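Novice: What follows are several structures.
Here, each number is a calculation from the coordinates, and none is a lab measurement. Remember, predicted model here, so these are calculated numbers, not experimental data. Cβ atoms are built from the backbone, for glycine too; each structure is taken alone.
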Structure I
Amino acid sequence: MKRFKKILGYGFIAIVGLIVISAFWNYPKLTILSGYSAKNMASSVFIGNRSVEFTDINDNNFAPVNLADDEVDMTKKSVIASVFGLKERKAIYREGLGSVLIDDDFDEKAPYLKPNRNKVKTNLPFPYGDLSQKDTVFTTIDYDKINGVVNSIFDKEGEDIKKTRAVLVIHKDQIIAEKYADGLDQNSILLGWSMTKSILATNYGILQKQGKIDINSKAPVSWWQSDGRRNITISNLLQMNCGLAWDEDYGSISDATKMLYIDEDMTKPQIYKEAIHKPNEYWYYSSGVTNLLSGILRGHFESYQEYLDFPYREFIDKIGMNSMLIETDMAGNYVGSSYAWATVRDWAKFGLLYLHRGNWNGEQIFNTDWVDYVTTPSRTSEGDYGGHFWLNAGGFYPDAPRDMYSANGFQGQRVFIIPSKDLVIVRFGLIGDAGVDFNTFLKEIVGAIK
């Protein structure tokens, strides 16, 4: 019996030891978890206008983020999150700039600039104005089939698999299907995650049209001028084939998670990475590249206010995406990799702008050849990626049209653009390909249009 108790004692000590080792090993991760929870809660509540309870049950309800607890101050518009009382992180909301994770050195009381907006309302039907769209019935569309397909991508009662929050289908500028999950509607403002990358890239297309930038020119990064990285072009960055090291892993403490949840200036981490391949020889997806492009964009303007105003003045407000807000980091840079918010209908307008090759109700926002550029496969991407847009040229979705391209975001946010069918399809959710059969969904939507 004594021997048995002794063995039990050793076993208990071993278990405690394993717990301590595990806690020590994972302790640094807690700052990422509490940071994610605080930032996402602050944005959901103060940008999305959703309740704390709704955000807990939906947006932040996945492991291990759901280990964090949030304290929300509605008056100060701030959130403090921690995991088991450890690693407190704070996020604050600033009008016009969104929510941002801050550190102890950040001055919350300091004055700040914000974008000048020109949210003009026009007496035109959707999508070019604020009036209801004209009643149009297409004889070439099987509406029953379309609605059935849209319904099929939502969870049935009692399910929690597909986690779809919204779907919008537009054909020839007309909404032919629209559906939202409980608690959301056409006025709900949703996070696009990495669809923001396509928003950020569009600024370069506009600058190129204006003759103010050449994307084939060398990237203006002083840190690179003494080595081979000086040969990296803006186009290499836009096509994600610059050859720089980067770790885009969201399940660990990686370059991507440190950038989004620790770094003050998110435009810098990619700058300091070594070249592990020559430009244009290796494709690798990097959120650091996009935020570097945001920094290069900022450096293009003489003043910070011009940088803040440019995307809204030159296309976001011009095409009536009045709900859109792009969040900034502590240093005031647009987080082009991840943080743009808008209603589903406004995200659809972005898709329509590209479907119409840069023309918005008669005004050319960017040149048509910009669309050709972003839809040309980047070398070694196997036809999956162009200029900050995802492509289907390589048949990633084998039953969808090969000319389809899309803005993609974490958890299955999508703006699909299908020129051959005059289609824009928007889907928002809380899980991507792991829970949704996008291939079948797209095939059946396209198949319902003759």
Structure II
Amino acid sequence: MLTPAQIRERGQKLHSALDTVIEQRSWSTPKRRAHQWRTLKKLVQHAFEHVPLYQRLFAKNGFKPDMLEDWDDLQKLPLLTKNDLRGLPEADLITNHKSQIISHKWLASSGSTGIPAKIARSETSLWHYMAWNTALFFDWCGGQPISNGLYLVDFAPDSIDFAAADLLRTTVPDSRLFSVHEPVTKLTDKVLSIAPEFISSYPSTLRAIALELGNRVIAKTKLIHLTSEMLDAHTRHLLGKVFPNAKLIETYTSTEGGLVAFQCTHDARWHIAETNVIAEIVDDEGKPTDGLGHLVITDLTNDATPIIRYRGLGDLARWETSPCPCGSTLRSIRQLEGRSAAMLRTRGGIWLSPFVITNAIEEVPGLSQYQVVQTQAGCLDVRIVATNTADLETHLLRVLDHADMDVRVSLVPEIKPQGRGRKLPLVVSELTQAA
């Protein structure tokens, strides 16, 4: 429970961050671009002078800050990968200059496919993250915020969602914050007893709750916010049946990048939060592409551990170049086509969308849980919690008949998350962990 003094202090910080976000959201495209360039230059200079990780990375690639003269020079900055962050001591990831000590919190990604990537995020950037989400919430509610809410959060102490939940306590009572590590039956009971009008959750958590609810319907829920994971078509359909009156809204967030993009309420696209990040889409060689490519971000809000031209999110996307019906001039991506760590690869080296197999699996009745794992090209291990495998194996072999894939289906008593994370991805590829 926060004291009145703590609430007042936090309220002042949130109010200040909201003033900044509200102003930034009104900026024209030239003003946003000027802000991006000015902040990028400052961030690069800071990293070059004071952060050991970048001092080594820049030296290895022969880069110096004076090489940045205009936007065409962005490609001269080396790409940062998740492997560059993994396993480093904290002293390598933050300023080594005593006069530039930054108030910060250490956070780690889930590490579900390997060693967690740790970074420091400044307190200012966390309040900015909170303010952006607050402003978006007002948009989703049409300016009339819903008070009857339920927040399902990863309470791992070094997760960005826990840090955000702690700040959220400024305006939301503790009684509405619940850990996703609680048993699904307990979370389901909370949904039934509260009948929330608003739910913020991860797709996998709410999917599990929806399956537990079965044929029961939660009619009072008007708005569902989903984040941190991809929302597949079948999960969307399932949530639509259990929460028939709820509008589904997604945000694209990460430990390393904060708020990167948010779903448009008028169109099937994602707007880049351009005052927060510089976003690029590059091909396998790191060159800009107008087609499907790897999403690369530079976080403009965090100078504790600078995240500059980071390819480690592992997501594939493509630009949407047509004007948006909502009138926003923010750059957009048409869709997130999936994490590269979840893309499947045939024996011939062709990448296959994970939804090809998840959609096929979802067509088979009686599956309470499943996970697809690929350890080598052209081979899939499908683990299921069910009564038998015969129908599923036959069905998958028929679906993938022309995809140059072998499938092995096995029965397991349960499927648990790996590593330190809460996430239970439906598809995992161990071919792309180095991204």
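Novice: When FRET efficiency 1/(1 + (r/R0)^6) of positions 52 and 68 (r between Cβ atoms, R0 = 25 Å, to 0.05) is compared over structures I, II, which one is greatest?
Specialist: Result for FRET efficiency 1/(1 + (r/R0)^6) of positions 52 and 68 (r between Cβ atoms, R0 = 25 Å, to 0.05) over I, II: largest is I.
Novice: Given a value of 14 for relative contact order in percent (Cα under 8 Å, 6 or more apart), point me to the structure among I, II it was derived from.
Specialist: Checking each candidate, the match is II.
Novice: Also, quick follow-up: One of I, II was used to compute mean projected area of the Cα convex hull in nm², and the result was 26.1. Which label is that?
Specialist: I
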